[in-house]
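Student: Structures incoming, each one as structure tokens.
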Structure P
Amino acid sequence: MNFETRMIPSLKSALHNHVVVVKDDDIPVGYVYSNISPKETYSNDFATFFDLSSVHRVQVGCLSQFFIREEYRKSGIGSRLFDLSMNWLQQFDDIDDYFIFVSNGNDDALAFYQRKGFVISHEILDGFITVLRNQ
């Protein structure tokens, strides 16, 4: 997974995109990318990312990508980026379901999202990705 195979397709298929980048002077230290997409976007030849019947609206919100340089973690930047992403997603009145996808082994991220109120829904790609959703 890289920029060309992950970010570009997400940007193109989303109805709305939101990116926030945090810098320390001129050095990027973290970012969050969120989008609003048709729920069918998350069912393709690669994987079905959630049970489409569990989403009653036509579109879903997704906190799609989140990164903070290790030396900047545990400083509040992650919580601030998360809040900015959720505030942006929640401005869409016709979205009830929010998803986050966490790579296998990223236990810190999984715990972070669970502290923020997200729950594990299921795993995909033979456990490579854990899918979380809002309660």
Structure Q
Amino acid sequence: MKISELAKRTGLTPSTIRFYESKGLLKSVGRLSNGYREYPLEAVAILSIIINAQQTGFTLDEIRQVLPANSTNWRHDELVAMLTKKLEDIESMELRLAQNKAHLRTLIELINSKPDDMACEENAARVMDTVGIPDQKKLS
């Protein structure tokens, strides 16, 4: 299939497809007598794998390491190890995000709990003191 058909089937632009090809991610691309690229049907699946892998945080180099030359050459142990490592990275990121989210909620609650008769400047000092940020005026 020509690049325009492949682009239509994958939702990618022809320039993106050529980019993946130039990076060695899309292999076995032939040329027609007029110089047009000719892509096998399996290119749709390979591009789908590349897109999904990027969306889950894999770099192009990581994808290239495990992407097979063809669909019958998967390097099982390498692929499972890389997927497991990425899963651990995501879980670690989720933990950090949950901690950040909790910290932000606490900060919002602190800011919003300002007594009505307290000036904003005093509230800022109270919030910073509560979260452990030293008052710059006291340090001067």
Structure R
Amino acid sequence: MEKRTQYERVFNHFDEDGDGKISPSELQRCVSCIGGEMSLEDSKAAVTLMDSDGDGLLCLEDFIRTVEGAGDEEKAKDLMEAFKMYEMEGCGYISPKSLKRMLSRLGESKSISDCKKMIAYFDLNGDGVLNFDEFKNMMSC
């Protein structure tokens, strides 16, 4: 089934009155149905943040953008956690030494020279280490 069709089904389920929009109270009930808790105040604030046309309601496009954005946020969070595991020194970058250490923990024995070569391949600014953006590029390959 196409992704958009799936979004439309979920959206239509949330749109209890069938007006093509999700109101704050409909959003509140939906969150409750899936086991969460959201006050009417919080649902109004959430709708205000996601509402692109300022009518105080979520249209299908707002809903899709929000759902897909949440997925991107989760991916970015997971990547940041992985990055922190590799950098280990809390310095904001992955050095050849920290890469070697993490790889050995994962059962791969690499020399510092090997790690330098691995880093050089994705090191866009040529500083000999990987920052988070370079790490993201590496992980997307």
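A short reminder: the numbers here are calculations on the coordinates, not readings from a lab. Fair warning: this is a prediction, and the values are worked out from it, not measured in the lab. Cβ atoms are built from the backbone, for glycine too; each structure is taken alone.
Student: Please compute distance in nm of label points 7 Å out along Cα→Cβ at positions 67 and 123 for structures P, Q, R and give me the label with the greatest value. Intermediate values should be presented prior to the final figure.
Tutor: Numbers: P: 2.5; Q: 5.3; R: 4.4.
By distance in nm of label points 7 Å out along Cα→Cβ at positions 67 and 123, the leading structure of P, Q, R is Q.
Student: Now, a different point. Figure out for me which of the structures P, Q, R the number 4.6 belongs to, where distance in nm of label points 7 Å out along Cα→Cβ at positions 27 and 43 was derived from the coordinates. Don't skip to the answer; put the middle values down first.
Tutor: Values: P: 4.6; Q: 1.6; R: 1.0.
Only one of P, Q, R returns 4.6 for distance in nm of label points 7 Å out along Cα→Cβ at positions 27 and 43, namely P.
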